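Just below sit the structures, each encoded as structure tokens.
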Structure 1
Amino acid sequence: MAKIGVLALQGAFIEHEQIFSRLGEEVFEIRQKKDFPADLSAIDGLVIPGGESTVMGKLLRELDLFDGIKTAIEKGLPVFGTCAGLILLAKEIEGEAPHLATMDICVRRNAYGRQIDSFDEKAVIPAFCDKPMELVFIRAPWIERVFGGAQALASLGGHIIAARQDNMLVTSFHPELTADPAVHAYFSRMVREYKNKRK
């Protein structure tokens, strides 16, 4: 069993917790600095859920979580960012300054439009599953380009919607809002690999 912390400042964090619990992982919420141990002894992975990226970036600083999380990711802690989480991890955001800036991706916020433009799609993403997956997009960003060590895992309509770079996994869609645990299972494998390396 791995210990996965879920950033619980806003957004669909409970849905992430439920899926990882179903997969047999130990899950706990990170709401303040004391929940995120500096030595990483009590955490094997981190989830940054969807929400409002600007607000989440501000809260990370106000709650004194920003530097600790950024350092942990740079040291190799596995992190999974969905939607706003993807934006927070990006080194480049079109039209604004980056936040954690740990991943070699350039993103466009709200690329698919407003809340009213939210939609579902189905697609096969071989990295996660060999069957069609339900993809839920809510005010979603897309990745304009990957560079450096980042690799695209999936595209839709000519735009990158999932990527990985070493210990970092991001999706512009919300896998936590579906019944399919494939993406979370993929991240669980990343976490277990990291955990085994630390033994």
Structure 2
Amino acid sequence: MPRSRSDTRQRIRDCALKLFVEKGFGSTSMRDIAHCVGVTEGALYRHFLGKDELAWHLFSEGFVGLAERLERRQAAAHGVAAKLDGMLDEFLALFDADPALFSFLLLAQHGQLDKVTADMPNPVEIVRRVVAEAMERGEIAAGNANLVAALVLGLVLQPATFAVYGRLTRPLGLRAPDIRRACRRILDLPPS
């Protein structure tokens, strides 16, 4: 039975993510991806104009998808602690469910963030906004919302980086209680 276009795009996604994470973006060719997918290089170009377009597609889809998940979780929660717990759960769930995507987002961000537009849902901006609003409500001490958001994100992203490089065992969700405690310390919130 012939494969559908969506099935082929899913295989392209999976192979590209795997190769970009394992070999690096610069060392992965469209030929490598086509070989992994099991299609000709020409067939691959019918889906994407090139490696840069493919990388941006993967990054923007994952970046926006994560932002939308974070937005739903924080909107459903009440209070900064519950909002941050929900968002932390989303970060860790993504890492554990799709480590190749999370690793790609983490490792490729510096080459892709300059393409992010102001109208795109943005995970970093969502965390920053939750922190800023909590400061405005007096739930946490007033301060630099960008710095506090960076500290909170670092508590998630640095363990994820360690897991990518094998310094922490997976699933990363097992680390959620420790990350929550550290987050509460940074925000000077009582322990859960």
Requested in this report: Kindly point out which one of 1, 2 the value 3.2 was derived from, the read-out being distance in nm of label points 7 Å out along Cα→Cβ at positions 29 and 109.
Outcome: 2
Query raised in the report: Where is distance in nm of label points 7 Å out along Cα→Cβ at positions 13 and 173 largest, in which of 1, 2?
Result: 1
Query raised in the report: A value of 18.5, 61 was computed for Rg and Dmax of the Cα atoms in Å; which of 1, 2 is the source structure?
Result: 2
Query raised in the report: Here Rg and Dmax of the Cα atoms in Å, for residues 53-100 alone was calculated and came to 12.2, 39; which of the structures 1, 2 was it taken from?
Result: 2
**Report entry** Of the structures 1, 2, the one that 0.9 was derived from, the read-out being distance in nm of label points 7 Å out along Cα→Cβ at positions 149 and 165
**Finding:** 1
Report task. Work out which structure the value 17.9 belongs to, where mean count of other Cβ atoms within 10 Å over residues 93-100 was derived from one of 1, 2. Result -> 2
Report task. Assign the value -8000, calculated as helix-only ellipticity at 222 nm (-39500 (n - 2.57) for each DSSP H run of 4 or more, over all residues; to 500), to the correct structure from 1, 2. Result -> 1
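Read-outs: derived from the displayed coordinates by stated rules, not from any lab. Here the structure is a predicted model, which means the values were calculated and not measured. Cβ atoms are built from the backbone, for glycine too; each structure is taken alone.
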